[in-house]
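Just so it is clear, none of the values below were taken in a lab; they were calculated from the coordinates. Quick caveat: nothing in here was measured; it's all calculated off a predicted structure. Cβ atoms are built from the backbone, for glycine too; each structure is taken alone.
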Structure I
Amino acid sequence: MRVVFLGSPQFAVPSLRALVHEPDIAVPLVVTQPDRPAGRGRKMTRPPVALEAQAAGLPLLQPESLRDPRHVARIAEVQPDILLVVAYGEILRRDVLELAPHGALNVHPSLLPRYRGAAPIPAAILNGDRYTGVSIIKLVRRLDAGPIIAQSELDITPRDTTTSLTERLAMQSAQMLPDVLRGWVQGQLAAIEQDESLATYTHEWTRSDARIDWSLSAVQIDRLVRAANPWPIAWTTINGSSIAIHESEPLATASSVMSPGHARLHDGRVVVTCGEGVLVLHVVQPASKRAMPALDWFRGLRREVVAFE
């Protein structure tokens, strides 16, 4: 089975690696995004999938866009049986979707039709879901709306962040894919249309989405902290200066006479009063400084109470 793999971020790497290790699956071409400037030094950086393809000795294509007929022709040249898309980063046109006789499959990290769109993993954490999962669908020209070929559930732990949950969903995708691809190509799996009445959508996060509203409950704010890790990182302000909250823990049953947003020391920990309950701060990052234990930061202020804005 000849599979052209389209993917870019770290999430897609385990899936590519899984296919490479299957003796009955060949990957004649890997398509990924071009190298981009990254980091403070804006150094040109290869996508993780490009590095993985290079290490495995796989042919690599890094087009600015698959709207260019030359790149479409390059994919057609390798005569794929099927295309597999895992977080590639571009919506594919019909001429690409029709290049392979068995079409194009897509891996989406949610239980579709719930959480279509760009940020399904943080959305599941933010909404307090107990489980999420992986959906493998046939690609169509509508956002994450293709018929479902396979799904697998995964529990969300109480301390999962977007970082940790993404890693586990990536591994789950990799475990599913070889058998799903075989079953689809051999005609053993059916594609079931999604129930449009159950569809929900997510949007790409911005920094403003991660600002903390201290009138919310400690449980809700902790979900935001975990959902916004590794980006854009939950934040608040103090005296007009921003401070990021990397790690926290809710004490939903605790109470405080202080108004929401006030932080103090309690039993050797930094706690902030919320609309309901209190939030323990574990790791914070003041503006222009490195992340540090919240206790060290608070003691350095030499104040009994701090008011977040």
Structure II
Amino acid sequence: MADQVVVPPPGPHGGDADRLARALGVAPHRILDLSATLNPLARPAAPVVAAVSDAAGRYPDPAVATAALAEAIGVDPRRLLLTNGGSEAIALVAADLRTACVVEPEFSLWRRHLDVVTADPGRRVRSNPNNPTGALAAAGEHAAVFDEAFYPLSTGEWTRGDTERGAIVVGSLTKLFACPGLRLGYVCSADPDLLARLRQRQVAWSVGTVALAALPRLLAAAPLERWASQLRVLRRQLVDVLVGAGLRPIERDAPWVLVEDASSIRDPLARRGVLVRDCASFGLPGTVRVAVPGPDGLARLEQALAAVTDGGPSAGAPVRRGRR
């Protein structure tokens, strides 16, 4: 029975759907994985991958994909380096910086790849919006590096433009297009010497040919403003569902919400095929992060929450779907 399944412990970065599926004996697509924040409005990537699958027989050449992304963001292609996901972008930049300031809570890969973590605010690395709090950087806030993995989904714009103020910007396209298996990220900088060093450090043929061939097609169907607007509505509906289950969600700017004092719901939800992110790896024990799902996922989460919270104080009441 599902209630007797031993749920795998949370991984350091969420996205544990495959491990949970094996534990439950179901196919991975049966898991509603809200521990990884992927755009629920993105078109399925599989048809795009199928259309360019013949690229697998060629060595990678990033020129066309780089130009397409540069045009979308509005920067010179010479300012852009495509990477094997946002994780490689962080690893490359951290290895070049060697020393930087990390203000917790913050995405853990920075500490993993830096040689020295300093208190110097002039060398700060900052996810924007912050991962995990979800708060966007203030208008006058500065950092040496901004990680904009979730910026387009939060604002409807590709970038805040901090490279014009001397900052390095890293990003992840796999969140935006809900295709983490393709491993697409980037580094953007106005410093040609930095980019030359990163290219020298980067593993040859880092980004696969299929991912490079898929990127221009994915970019051609990326209505950022509409996505961000719809995600704000879905986030408000998610908050209503969580409140209706007796939980205390914290809503900020990102396509997820935090829920304090809720770590006990992770395993019972997982046994029903719904994953949320345990935030202990962020230094926030007891807190979970719940990605904004699409409408079908929202209904499934509501049903699962009603079961694991004994209905909550208002689980039997209809959930309001509009904005407050």
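In terms of distance in nm of label points 7 Å out along Cα→Cβ at positions 163 and 195, the structure with the greatest value among I, II is I.
If you line up I, II by distance in nm of label points 7 Å out along Cα→Cβ at positions 19 and 251, the top spot, with the largest value, goes to I. If distance in nm of label points 7 Å out along Cα→Cβ at positions 35 and 59 is computed to be 3.9, which of I, II is the source? Derived from II, not from the others.
If you line up I, II by mean count of other Cβ atoms within 10 Å over residues 115-122, the top spot, with the largest value, goes to I.
Any idea which of I, II comes out highest on mean count of other Cβ atoms within 10 Å over residues 11-18?
Largest one: structure I.
Given -7500 as the derived value for helix-only ellipticity at 222 nm (-39500 (n - 2.57) for each DSSP H run of 4 or more, over all residues; to 500), which of the supplied structures I, II does it correspond to? Derived from I, not from the others. Given that relative contact order in percent (Cα under 8 Å, 6 or more apart), derived from a single structure, equals 13, which label among I, II identifies that structure? Value 13 for relative contact order in percent (Cα under 8 Å, 6 or more apart) corresponds to I out of I, II. For which of the structures I, II does the calculation of log10 I(q)/I(0) by the Debye sum over Cα atoms at q = 0.10, 0.13 Å⁻¹ return -0.59, -0.98? That value comes from structure II.
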